[in-house]
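These notes open a run of structures that come right after.
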Structure 1
Amino acid sequence: MSISELYYWGGLEFMNTISIIGIIMVVFMVMRIMKVSTSIFSPAKSLNLMKEAGTLALVIGVLGQIIGLFSAMMAIESAGGVSMEVLAAGIKVSTITTLYGFLVFVISRLASLIIQATAKSE
């Protein structure tokens, strides 16, 4: 099982959305580290947006899992029942988006902790 297979099995709609949120999070992280200050973004605002992007990734991941489970339950209902192996495989696949969203969330929180711990008092 490769990373690309997991990405595909997780559902491209949700996995791509989480990836885009992760890229946006990295942009805010770099803006905070480089202390880029514009009329729209201050370094402090970039740090908050980075954390919020991580939280959004987690929520999108959970939403993907819930929608995946709902779709699986509808398919099971229409089929009239399935074996335990098929049910377990469906549940396993439904957790992929949550795990990916959680990974982005953890990266955002760890980066936030590191940035805050190494920041000089202003």
Structure 2
Amino acid sequence: MAYVVEQSGVSESAYKRYERGTVDSPYATHVVAICRALGINPRDAAIALGYGTREDFNLPPEEPPYPQLITTIGRVLADDTFSAAQRAALEHAVAGAYESWQMAIASINDHHGRGRS
């Protein structure tokens, strides 16, 4: 919190109220300053807070989400409620699958006389 308060210039008391959700409509200047301190695009925050849509802010449509399996793997790898050994096992399995896929693609490309494009 101290970092965000310092970097944004928003008072600690205002920031705490925003964190607790006790402010119905935060100042736009505060939202922008906090977003910048956190490395978040302020337009994304405005959309998340319901101030407009991607179209309203002239933003391209969001990329489709990753398939559920990829999202789940990412969440597990980032979730410290899984033990380090469990996460390492998943990472090892994914790395092995990726290596196998690369070899299969190389074989296909060799067979068809093509390289990567």
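Taken together, the values in this text are just the output of simple stated rules run on the coordinates, not laboratory data. Quantities reported herein were computed from a predicted structural model and do not represent experimental measurements. Cβ atoms are built from the backbone, for glycine too; each structure is taken alone.
What to note about this one:
- FRET efficiency 1/(1 + (r/R0)^6) of positions 62 and 102 (r between Cβ atoms, R0 = 30 Å, to 0.05) - structure with the largest value, from 1, 2: 1
- Of the structures 1, 2, the one that -29500 was derived from, the read-out being helix-only ellipticity at 222 nm (-39500 (n - 2.57) for each DSSP H run of 4 or more, over all residues; to 500): 1
- Between structures 1, 2, the calculation of percent of Cα pairs over 24 Å apart yields its largest number for 2.
- Structure responsible for 18.5, with mean count of other Cβ atoms within 10 Å over residues 22-29 calculated and labels 1, 2 on offer: 1
- Among candidates 1, 2, the computation of distance in nm of label points 7 Å out along Cα→Cβ at positions 14 and 46 that gave 1.8 used structure 2.
- For 13 (relative contact order in percent (Cα under 8 Å, 6 or more apart), calculated) the corresponding structure among 1, 2: 2
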